[in-house]
Structure 1
């Protein structure tokens with residue numbers, strides 16, 4: 001009998017789980033620290049440990065599936081490669097729409113004439129010479145995004161630009177029409193920009209997993225979890241990594257449903273960087289009809305209706321300006337001091353001991369800078385290069401890395417690019433102080449929190465008396481912010497129309513707080529969630545009991561909650577889709593628009609038949625390539641027609657064909 005292997009790579013841990021061939025039983029699970037920049041180390045550690053615990057041969061594994069939060073975390077933290085956008089046939093003002101300019105983050109844009117009309121006819125010729133010249137003057141980039149006006153009606157100019165760029169540069173190119181069949185040029189461009197930025201990161205992860213599977217003799221095809229929970233082949237995920245945003249959360253939803261058999265619940269998954277919340281409805285995740293929203297950007301990627309907050313076990317702890325010394329967690333991720341001390345004790349403990357021997361808080365906050373490269377990176381500006389050189393020998397005390405006011409922003413730019421990380425106090429350190437976990441160096445965590453207590457409030461007093469009281473405050477803040485996230489998600493998805501009041505305001509409203517406090521005076525209030533909460537993540541058992549109490553609902557933390565993502569990665573189905581549209585540009589003309597060149601037919605019936613046939617063939621082939629031998633086909637039709645003076649008038653149509661099924665013995 002064959003076995004199933006699920007792998008999930010998150011910001012802090014890489015998890016692996018081995019299930020029986022019928023996906024009814026977890027045979028073994030394992031965790032390893034996610035290793036940066038060489039992801040292969042953590043991947044190998046988790047996979048090898050899980051297979052060894054299961055007592056099986058690697059050659060007996062029939063299906064391998066991978067989920068990841070790397071793409072989600074990168075968008076939340078503003079990381080990724082530097083790209084160039086080729087913007088064809090758009091007005092300059094369209095760069096300001098759909099958040100496109102913010103997503104570009106100053107990356108270069110090459111605006112060119114061209115594009116097509118709503119009917120798919122050429123609006124203006126595409127100037128290949130202008131593109132070729134512009135490419136020669138570009139600063140170094142890691143890839144390209146190409147978006148042309150009405151490319152979903154005719155992709156010819158995007159395809160021409162992509163061919164030219166690949167020939168001239170050899171770099172990866174993302175075309176917007178390949179990611180969505182919907183209209184809305186700036187939003188498609190935004191989706192293409194984010195996809196291009198993520199390609200190097202996700203390709204590196206897939207390469208690491210595939211290389212290790214080959215080394216240990218696993219011959220099964222590698223699948224990757226898409227943002228809607230479906231499985232896609234790894235080679236598709238390499239070129240379309242944007243589809244893996246919310247991959248980890250989507251896998252966690254599938255894992256939660258499988259582990260608990262709950263039909264209706266809120267699922268809250270706390271990782272190292274983020275907390276992801278989704279609604280489980282009738283045993284299936286709720287899908288966001290507007291496209292995935294991650295890191296403040298609304299994409300055209302169909303995904304679970306997941307709300308993501310920068311709150312996790314490794315969130316930065318900061319003091320809110322004011323007299324009371326209130327704390328806030330996130331959104332930036334730090335490496336926990338307890339983890340750095342586990343790997344570099346000879347650095348961390350002497351630095352903390354010297355700081356504790358002095359009066360007052362250390363000027364550098366008791367933090368450290370940690371490089372995430374094997375070799376000194378190129379393409380750095382002068383100040384970045386100076387800071388990087390100080391980290392050439394490995395992690396260092398923050399005060400030795402940041403010596404002038406210009407060094408701090410340079411270091412933060414390295415962090416944004418994923419080249420370095422800052423180590424400091426996190427909820428994970430607080431959990432070690434309170435003995436809620438013992439994974440890393442609790443002594444270093446206690447020293448770091450003791451230093452942090454010396455931080456002064458607005459009234460000049462210390463924020464805490466000792467490490468234990470500070471740790472309790474930090475954990476209480478995890479409870480408070482998690483409850484707030486769940487309330488926001490519940491208000492947003494509740495069937496009641498709350499008018500123009502936002503979920504954020506509703507969650508923080510005094511009446512909401514009174515209801516959670518069970519206020520009992522002249523006015524008696526009580527408020528609770530109407531469904532249970534399923535808590536997932538390695539730290540869920542430590543934090544989430546108090547969250548359930550606060551929200552007055554059942555908190556379910558199932559067995560294997562710590563590897564729910566890895567389990568969910570391998571219990572899903574392959575789902576392949578193909579979409580297209582039909583327009584009616586004139587009498588007796590019905591044009592079919594797909595990823596190929598438009599085709600025109602004399603009747604609407606002929607156009608519909610041709611489109612349905614083409615899309616069915618495309619979806620079936622894609623499913624077969626993913627290992628589904630006998631897919632279930634469903635067709636969704638959205639036909640815009642009306643009866644006018646006794647005659648049916650056809651204005652247009654949209655079709656989507658879906659092929660789904662479990663991968664059989666999906667061997668290469």
Structure 2
């Protein structure tokens with residue numbers, strides 16, 4: 001009787017579906033839309049056969065993938081083969097060309113899809129379902145009906161700040177395919193180095209693909225010069241056009257589209273070092289923005305883009321468009337002449353002129369333009385797609401204007417931020433983005449109408465490499481957070497489940513390690529800053545605060561109530577708990593409502609050199625009974641140097657015995673460096 005009850009119990013667990021923590025072996029990332037697991041399993045040995053009604057190159061591509069997999073399947077004309085991959089005219093309930101149906105039963109495996117990409121994704125799910133028992137495999141009996149939420153599911157990689165080999169790139173494409181990501185955004189050019197061979201302009205790679213510094217950080221602090229490949233201490237590299245073709249062929253077999261980015265008009269320091277006549281000053285190493293008033297600029301850009309389009313079959317060409325400083329255009333006679341001639345209002349419209357002109361050029365050659373959300377400024381080009389990185393507002397604006405949007409806000413999608421407690425992690429640019437936070441993201445803003453929501457085409461994770469000097473470090477930052485983004489991109493929100501996903505991610509970390517990747521060890525995650533986990537009770541809680549100087553609207557936290565709301569900040573100043581002050585003192589007075597005994601006043605500040613967030617030069621704590629006459633209780637100088645590179649937290653406190661109604665707290669700006677100051681709560685006891 002007990003055996004019968006146990007069997008029924010296990011059957012019920014299996015029927016709960018692919019995401020049950022009790023049956024870890026059937027976890028799939030990203031979670032399918034529908035997954036019905038039944039009692040029983042199908043076992044087989046590697047080296048079997050499969051059949052398919054695909055033909056020609058489509059069959060060759062599938063055969064190559066299946067033969068190189070752990071299953072080592074070979075093509076057979078036997079329609080009764082245990083593995084069947086069938087192209088069908090339609091799949092009821094599945095409209096996506098990337099969707100599939102997958103059935104595992106006693107007679108073997110059947111995958112159905114309307115396209116080869118659907119069959120490819122069905123096989124990726126099979127690989128995750130399988131238990132490997134030393135060359136023999138076991139698959140649970142299962143029925144999967146699956147399709148992606150978004151058509152664009154991307155990973156961006158910056159290879160300008162630190163060059164990555166073509167083998168490294170192809171290795172990441174392999175992982176992307178496992179998790180059903182289908183767009184690789186290749187950031188090939190930027191001020192730190194040009195990484196793509198352009199035969200018409202060989203000087204670009206000859207003169208700016210290498211730097212006489214060991215890494216980006218040293219280059220940035222140095223004279224920011226480039227060097228030839230054989231110069232002493234040269235570091236860097238570039239991709240030949242043959243290298244690119246190899247990467248593109250590898251991506252094609254994995255059903256991944258590679259989107260090249262050629263940055264313009266800003267982030268072009270490397271171009272202007274080689275061709276200073278394209279800058280507003282006409283001098284090398286002086287400007288970072290192309291001169292839009294110069295017709296030769298457009299000749300150069302169009303020649304480059306012709307070679308790029310000849311190499312890359314992608315419908316989209318990314319042109320950057322972000323962070324262009326406009327001060328050189330303001331002083332440039334050619335740019336000002338262009339503004340007058342074209343009837344433009346200002347330098348924002350001048351940049352828009354370039355975007356419009358480049359978009360027309362791309363459209364005339366059968367391609368489409370995609371750019372960062374700054375391309376909205378001055379008027380959006382007619383059919384441009386917007387990649388929204390400075391939060392979601394750019395994407396919202398574009399969607400309301402009926403433009404296609406890719407969501408990639410830094411808060412959820414920038415994998416160069418710390419993923420765990422910074423004191424436990426290698427150096428990063430800052431921020432704090434956990435696996436859980438990536439997973440929590442919904443790329444479709446609630447404020448959009450149903451019609452406007454259709455313009456949200458997808459989501460992308462971005463890897464910027466200023467502080468990621470090695471390939472091992474890059475993988476450490478990418479995985480497992482990319483898995484969370486993959487599920488955000490593929491799985492319907494109602495089918496997401498954080499506990500199930502975390503268990504699946506732990507399993508996938510082990511798989512990644514077994515395949516030679518270097519992921520963050522999720523099992524050792526420390527978590528959020530302890531002070532932020534619980535509200536703090538103190539005398540000043542919810543008391544009014546008077547600001548002598550206002551906080552910055554860029555980092556308001558909770559506004560005027562921030563410093564007495566009982567909420568402490570986490571590991572990053574961008575978590576909407578820390579309140580920011582730009583080039584101003586923190587100078588506030590808290591009214592406790594009545595004279596009371598005060599024994600402690602304290603507050604935390606943080607420092608992060610990269611984004612110019614500094615500790616105060618000193619803190620002054622004063623008390624008063626009447627709000628008119630204040631007694632200075634303590635003056636605390638900062639003992640952390642501005643040269644400190646690591647994220648640093650510093651507590652400033654006074655302890656003693658006094659009576660007071662008013663607490664005057666001053667964090668005095670270090671005027672040698674200016675920049676930002678952040679604090680989260682002034683605790684009074």
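Laboratory data are not the source of any read-out in this text; all were calculated from the coordinates shown. Remember, predicted model here, so these are calculated numbers, not experimental data. Cβ atoms are built from the backbone, for glycine too; each structure is taken alone.
The table that follows gives values for the structure above.
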item: Highest-scoring label, criterion being Cα Rg over 2.2 N^0.38 Å, among 1, 2; result: 2
item: For 21.9 (mean count of other Cβ atoms within 10 Å over residues 85-92, calculated) the corresponding structure among 1, 2; result: 1
item: Label whose coordinates, when relative contact order in percent (Cα under 8 Å, 6 or more apart) is calculated, return 10 (choices 1, 2); result: 2
item: Winner on distance in nm of label points 7 Å out along Cα→Cβ at positions 253 and 645 once structures 1, 2 are ranked, highest first; result: 1
item: Of the structures 1, 2, the one that -8500 was derived from, the read-out being helix-only ellipticity at 222 nm (-39500 (n - 2.57) for each DSSP H run of 4 or more, over all residues; to 500); result: 2
